[in-house]
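What follows is a group of structures, each given as structure tokens.
All of the numbers you see were taken from the coordinates with simple rules; none came from a lab. It should be emphasised that the depicted structure is a prediction, and the values quoted were computed from it without experimental measurement. Cβ atoms are built from the backbone, for glycine too; each structure is taken alone.
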Structure P
Amino acid sequence: MNKVKDILAKKPKAVFTVSSDATLYQALEIMADKNIGAILVTDKNGKLTGIFSERDFARKIIIKGRDGEKTTVGEIMTTQVLYVDPETTINDCMTLMTEKKIRHLPVMDKGELVGIISIGDVVKAYCANQDSIIAEQEFQLGQLERYINQSP
């Protein structure tokens, strides 16, 4: 599993979205129901316009004392959304997420929203890849040891 498309292949196909005029509580209800930490914001044509996360709620509403029942997603969503495509490598995702301190990346394919990955997805894929590399190295080492032990 080296690319974003490999992660997406193992995830449910549904991508949960809200409109920018949804209230924060409406977005949070969906996020709680679906057990997700961020939700993508799209316009009526399905175009990605932002992302709203639990972190946005904590930092922009709770700490600042704003009303979550009256505030819309569009008022506090992140509008400068970084995204990746299905061919992006897991290592590139990990680097991007670490450097930009983000936990979710939408996945766009030829301008179409096809999914979202989280830091948890990326770490899981990275660890699985490392386990595969270690297993392959152990196999090769075993083959070399057998070869050496069979030599006169």
Structure Q
Amino acid sequence: MNIVFLQLGSNMGERENFLQNAIVLITEEIGTTQKESKIYESVPWGVENQNNYLNQILEITTDLSADEVLEKVLQIEDKIGRIRNEKWGERIIDIDILFYNDLVVERKGICIPHIHLHKRQFVLIPLNEIATDFMHPKYNKTIGELLKECKDTQKVEEYAI
């Protein structure tokens, strides 16, 4: 059984519903959810003039390979209605693979662990909530340590539903 951490984000329309729809489809098509972080709201990272994001982290177990998880994630984004117009553009749903066991993959189309996760509070804060002692296989630091060292100052708050 493989342990996978996924980051969900939405900054368009009914953001909460899109996150919930993604969780249902992930459970149906990828694996069993072991842990869910709270939902957090943050400003868009690296861009301006967009709505705030809702973000959530899932820990799931799956029998699928990393490439199969990526394929399913892309299909789920399409089912929910994601349209890919521009890099870092607004999105109905965004699902990123943060970790797949302690695997390190760096090739076109897939980078595990996620290349920017250690620089983003909106990822580290919810990830720390459910996996503070998980060891980043490339940096050999826990999520808790990465969060303490993170230089990102953008505001991330627990989302009040």
Structure R
Amino acid sequence: MNIRPAAAADRARIHEVLVATARFTRQEIGWAMELVDLTLGDASRGEYEVYVLEEPDSGPSRMIQGYVCFGRTPMTDDVFDLYWIAVDPKQQGQGFGQLLLRFVENEVRRQRGRMLLIETSSKRSYAPTIRFYQRAGYHEISRIKDFYRIEDDKVVFCKHLLQP
């Protein structure tokens, strides 16, 4: 596996992966792609970082199997947010999501980040996502009832990355 910064040529495949997960609404996919476009348009802005995971043995095109978007949380000291993480459903269960998440954690540590926050939905379809974060050592620190819509809470997970 190879994790590298996203390039303009990756845009269509990132979109395919987001659609294929069947977890995100059309509007949510639009928001995710806006962040990808911001990064591809001017990566030096530094607000968001987008990386792709490609499988080197997947042929000459080196098929992208997943992607991740994260960045510093505005107005904080060394706190980061994981905005998006998605793996092609055909490849889920092979540890690709864990590879991407560990990559983000290591990158946040490298940038002297002390905390990584993840917001997600409480919808039943997100139960595997919540278990994924819990298995990775994240703890639920907040829940806002009916945040996204009725019976769809906002759940915030946290992991402290630097020891004091």
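Annotations for the structure displayed:
- When relative contact order in percent (Cα under 8 Å, 6 or more apart) is calculated for each of the structures P, Q, R, the largest result comes from Q.
- Structure responsible for 9.9, with mean projected area of the Cα convex hull in nm² calculated and labels P, Q, R on offer: R
- For 14.4 (mean count of other Cβ atoms within 10 Å over residues 3-10, calculated) the corresponding structure among P, Q, R: R
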